[in-house]
Every structure is written in C-alpha cells, then in structure tokens.
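Enquirer: See the structures that follow.
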Structure P
Amino acid sequence: MKRLLLALCMCLFASVVWAQGFAVGYEAYQSGDYARAFRIWKPLADRADTSAQYNIGLMYADGLGVPRNDAEAVKWFRLAAKAGIAGAQANLGFMYEAGLGVAPDASQAVSWYGKAAEKGDAFAQNSLGLMYDEGRGVEQDDEVAVGLYRQSADQGLVEAQNNLGYMYEVGRGVPQDDIESVKWYRRAADQDFAAAQFNLALKYDGGRGVPQDDTRAYMWYTIALTQLPVEQLETAVSLRNVVGERMAPDSIADADRLAKEWLKKRGRDQ
C-alpha cells in the first residue's frame, strides 16, 4: 500500500517481541506468509495485545493476508493508538488526513499526529509539520512547522529533510539561507530521495548555496529522472536539456559517468 508505506516501514513491530506466538507470527510475516501471520496475530489482537492490534491494522491497511479494508485498519489502529502505540497513532492520523476508512478530519489528524510526534515518531513529526505548514486542522504557523520538520529531519526522514531544505530556501519560519537549504537537500538526496535530488540539481544549475556547476546539475537531474513521478519528468528533462546546451560533449559524458557511479554505489545500475 504505497500511500502508507512510510508509516508502515517506520512503525512495524514497534513493541518488543517476547511472546512465542507473536514471534511465530513475525517469522511468518518475514517469510511472506501473510495469511499465516494474520491467523496467528488475530487471536492475540482480540485479547488486547497492542503489538498484534497494530500489526493487524497494518495488514488490513495493506491488504496482506486479508482483503484490504480501511475501516478495519482504522479500528485496529485506534485500539493500539489508545493504548499509546506511537506508530498506530501516526497511522491513525494519516487515515483521518486522507479520509481512509473514516471521514476526512484534519483536526483529528492533527490530534493523533501530535500524540505520536510527542513520542518522537519521525513520520508523525513530519506529517504534523505539513499540517502547520499548510494550515490544515490547525492555525498556519511556519515556525512550528520548521521545528517539527527539524525534529523529523534529525532522525533521518528524507521527506522532512527535503521540507526543511525548502523552508530555508524560501525563508519561511527561518531566515532565508541557501547554504542550509543545500545541506538538507543533500542529506535527502544522498538517501536517494528524488524530490531532493531534483532540488539539488536546481541549486547547482542556478549557483545558489553552491558554486554554479553544470556538470553537477546535469548529474543530479539525471539521477532524479530515474525515479521522479511521471508528471514531473517533462520538466526535469527540459531543465537538463537547457543545462546540456551549455556543456561540451566531454562534460556531458563526465556528468553521465558521475550519475552512473552514484547509482551503482546504491545498487541502482541504469
């Protein structure tokens, strides 16, 4: 379930695995036998095991081992969230924000994101930052948004690093600072986040926060193009072509080589 992938990856199996039955379910899940994992965890969830409740919610949300059912996912997330499981609180906030299995409610999303963010959940911190950034379910506040983005970015969440880079770029909630903007874009780009790779290419293209460098700009455009959404490809290709028109053939070859080397180091040979 791509829409929840980040939350699921950050929060899966948040509690300590000590019960033998739970551990067997975990092994089944890890081996891809989702139906068996569901059969093992469901009785535990019915007996108020909060880890099992959370994982059953994930399985309903993702359609793993059971038909996808957002309403059932919300039910189980809510049980675990009320017990204080941060990942469940974060995912319940997302369900309210997106209107999945429940009527859209930005205020409820803010409430649940806030509970998880207070526990240090990076996904929730970034998501709550976006709510403050855009003024959804809460009064718009750039400084609060920046603070939440920073908490999440410091934990390594690429979306938050990219968001913080943008806030520095445009001077919202912080003094405008292209060098800080580049720093955060680079951290996310180095973790293979396409939006940040594109933003870093723009920085090299325009010489903002870094010395202007067509080779580096072309390189980062090329890397970003390997995984940008389809609707953004035309813009990225056009910008790379403009840079390419300023470059000698040898320089383009160097940029292509650098991009291939970068991708190869991350197991993404073109």
Structure Q
Amino acid sequence: MEKADPPETKPALPREASRQDGLRAVSLEALAQILSAHRIYLETGRAQGMRADLSAADLTGCDLSGKALRRIKLDHALLRNANLSYANLQRANLIGADLGGACLTGADLEGARLSGANLDAAQLDGASFIGADLEFAIMTKAVLRQARLRDADMSGVNLEGADLREADLRAANLRGASLRQARMDRADLRAARLGGAFLDGASLRQVDLRGAYLRLVRFDGADLSSADLRDTQGLVRAQLATALCLMDSRLPTGLSAAE
C-alpha cells in the first residue's frame, strides 16, 4: 500500500507574483528549484524533497520536455504552447489545466487526472493515457495518432476534428463523447463504451469495434468502410442507415447494410 504524502505547504511566492487573473507567476529560477525538490521527492520515495505544486501557475510556453513530473500538481495551470514531449506525467493532477496547443508527443500520462482540461489543438501523438481521467476534457482538433487510451475515462469529452488514427481505445469510456468529423481510421475500439456518442461525419475506415457498446451512437455521414462491428452491443439497423459508407464492413449477426 502506498504511503501518504507528508504534510506540505505551498512555497511562498513574492508579492509581485500575485495576479488579478488568479494565476501564479513563477520565475525560471523558482521553477528550477521546485522541479529539483520534486526530483528528490521522487528519487527518495517521498522521504525527502517536496512534491511540486504548480497549481494555477502560469507556465505558458515552458519547456518541460523529458522531465520526471510524476504525481506533480498542475491543476488549473496555464500551459498553453508548453513543451511536455516525452515527460513522465504518470498520476499527475492536471484537472482544469489549459494545455491548448501544447506538445505532449510521447508523454506518459498513465493514471493522470485531466478532467475538464483544455487540450485544444494539442500534439498528443504516441502519448499514453492508459487509465487516465479525461472526463469532459476539450480535445478539439488534437492530434492523437497512435496514442494509448486503453481504459481511459473519456465520457463527455469533445474530440471534434481530432486525429485518432491508429489510436488504442480498447475498453475506453466514451459515453456521450463528441467525435464529429474525427479521423479514427484503423483505431482499436474493442470493448469501448460509446453509448450516446456523436460520430457524425467521422472517418472510421478499418476501425475495430468488436464488442463495443454502441447504443444510440450517431453515425450520420460516417465512413465505416472495412470497419469490424461484429459482436457489438446496442447497434440497430437504423443507425447504420445514416452512415455514408459501409463498404466491406463486417456487421453483427442479424444486421445488414440495407434492409
């Protein structure tokens, strides 16, 4: 069983760091000190150093690529256009953070909390979100090619216009998610829960939906060419009738592309 973190106090910041917008200004020197203490905290199993608390900090454009940021507190932080590529953000708290336009290519966010976070147009290709909480996150036009999202909670997420080609979404919770105009070719959605999701105009060519829950999913104008829909649950013929293309798709027993 993991031991609890020792009591911590947020490092005092100079008076001029207080801002009307509620964000904390952090100098590069202060950031380096905070991250150094966090590195020691991780290396000593939390016996020494201090867990980094950058909640509501303005880190716009910061370069944190490759950093060990596991368990860091970045909730409600401003990280627009920041570079977090290949950073270790396992179990990090990014609730409500603004990561619009940020680069997280190859980053590890396994078990991270990102509910309500803004990831609009973020670069997330090859990133790992296994078991992460992305509930109601904004991920419009985000690039998630070959991202790993297995078992992630993505209920209510906005992924309109996102690129999810070849992404691993096995057993992900996408209930009520908006995936309008998303590119999902060759994505793996086996056993995913998509009840009530919006896939209008999405490209789902060669997608694997075996065992997925598809009740009330909208496929209006979606391209399901060569998609595998065998053993899906909750899918009815009326949903397929609105799809743009079902050429070479494999359908559940008892359903066909046309009545």
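Enquirer: Looking at structures P, Q, which one was distance in nm of label points 7 Å out along Cα→Cβ at positions 165 and 189 calculated from, given that it came out as 0.6?
Expert: Only one of P, Q returns 0.6 for distance in nm of label points 7 Å out along Cα→Cβ at positions 165 and 189, namely P.
Enquirer: Hey, distance in nm of label points 7 Å out along Cα→Cβ at positions 101 and 181 derived from one of P, Q reads 3.9; which structure? Could you put the intermediate results ahead of the total?
Expert: On the way: P: 3.9; Q: 2.0.
For distance in nm of label points 7 Å out along Cα→Cβ at positions 101 and 181, the value 3.9 is produced by structure P.
Enquirer: Separate question: 28, 23, 20 is what came out when Cα extents along the principal axes in Å, for residues 93-196 alone was calculated for one structure; which of P, Q is it? Kindly include the intermediate steps, with their values, before the conclusion.
Expert: Values: P: 41, 27, 23; Q: 28, 23, 20.
Among P, Q, the structure yielding 28, 23, 20 for Cα extents along the principal axes in Å, for residues 93-196 alone is Q.
Enquirer: From P, Q, which structure was helix-only ellipticity at 222 nm (-39500 (n - 2.57) for each DSSP H run of 4 or more, over all residues; to 500) = -22500 calculated on?
Expert: Going through each structure in turn, the value belongs to P.
Enquirer: Continuing with the same structure: Could you figure out which one of P, Q the value 1.9 for distance in nm of label points 7 Å out along Cα→Cβ at positions 61 and 133 was computed from?
Expert: The read-out comes from structure P.
Enquirer: Tell me which structure, out of P, Q, gives 16.1 once mean count of other Cβ atoms within 10 Å over residues 37-44 is calculated.
Expert: For mean count of other Cβ atoms within 10 Å over residues 37-44, the value 16.1 is produced by structure Q.
No lab work stands behind these numbers, since they all come straight from the coordinates. Predicted model, so just to flag it, every value in this text is computed and none were measured. Cβ atoms are built from the backbone, for glycine too; each structure is taken alone.
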